[in-house]
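Each in structure tokens, the structures are laid out below.
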Structure P
Amino acid sequence: MAELKGIFYYGQTAKGHFNFHLKAPNRETIGVCEGAYADLSSCKKGIASVQKFAPQVVDKIEDLTLKKPMEPLKFPKAEVYQDKQGKYRFRIYANNGNLVCISESGYASKESAKAGIASVAKWAPSADVMSEKDYLEFTKKK
């Protein structure tokens, strides 16, 4: 039986910048970069930061939805918050405070958003890294 792995794929935007997506083995997008990177090298460094820091934040989640704010956590950390539509989302920060990964879409519950953080932490460290073109070819084979 083949080993299950996550996949980071990176691509270039219409404006020439780069971004990445993290896919779980079931092909569901579990995390994306926030914004875009100026060049491919920076994008790959962003991927490496997610691989390094996501496992460190599973137990360091700052809940921004509480009526009484909690004491801010030190970096690296994750945050759970509600967007304007009332959906729950997450952000993952590196040790230097840089935002390295966000949820692509909102979740119906806070627990689901926290499960999204755990999923990124589980699949990111050993995920394969490939271009969007290679990812599309890979998915055709499966």
Structure Q
Amino acid sequence: MNIEDIIKTENQLPASRRLIISLFSTTSWATEQISEVLKPYEISLPQFNVLRILRGQKGKPANLSTIQERMVNKMSNTTRLVDKLISKNLVERITCEKNRRKVEITITSEGLSFLKKLDSVMDEIESEITQNLSEIEIQQLTQLLYKLRQ
């Protein structure tokens, strides 16, 4: 099948299906781009997401359910992600002395330094991924995607 046949076949699909396929394809492509940039730092995209969530806490601890709620990919195993970050000394788990079932997670100073180092790397890849869109198009697309999730 050549490209013209593929385009012809795709155009016969309902618009809603073309959109969903395009969303999945774009998500997969962007995820691959970001994952490749993170690979030399030996951190996965979900682990990076956990670190950014914890940095957003501005020094306040978070529990596993708070982290899970804020995850981009809700299918991630938050406990496993946190355990891997603990082994890298990027986050720490603190058990409440008064209630042993209450566990809080905080980002370490090493984790904050690590994220600071990655900020410029992420700025660069995000700019590359969106380079074919104007600032107005980025705002419009962001608004439309938000509207789609409502």
Structure R
Amino acid sequence: MIISRLMSKNCDYVYGTDSVQKASYIMATHNRGLLAVLKSEEKKVVVGVLSNKDIIDKVVAKKKDTEKITVDKIMTRKYIYVNQNEVTSKVMFLMINNGIKRILVVDDEGNLIGIVASTDIIRAMLKYKKRLLDLALDF
């Protein structure tokens, strides 16, 4: 199965020039642990990711002002992403080998189109296992 069938198209994002306070507010109100950081409003090209761990480790623990620090100062620039046509097994492999729970999904131009979480993959696997079990029990 390709990952675009499992991904959530409702993914939140910020820009590098946004304050960490704004990003934290988005994360808290939308219950997100990861935000995509986009280049500009015109282009949804991903330039990094911001995790709740980035905020805690690089801002809160160091007692920095969340309103004065911009996202581009603390975001993770090296991030893992997949193309919308990637197969689910490769995405699972990337998550397991890199110890991550979420991966951004981009189109062929690198524009953000979604996000997939490990829970999305697990739900899909359970759904298909149930269908397979139902088929087996019908015989």
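We did not get these values from a lab; they are worked out from the coordinates using the rules stated. Worth saying up front: this structure is predicted, and the values here are computed from it rather than measured.
Annotations for the structure displayed:
- Source structure (of P, Q, R) for helix-only ellipticity at 222 nm (-39500 (n - 2.57) for each DSSP H run of 4 or more, over all residues; to 500), computed value -21000: Q
- Largest in percent of Cα pairs over 24 Å apart among the labelled structures P, Q, R is structure Q.
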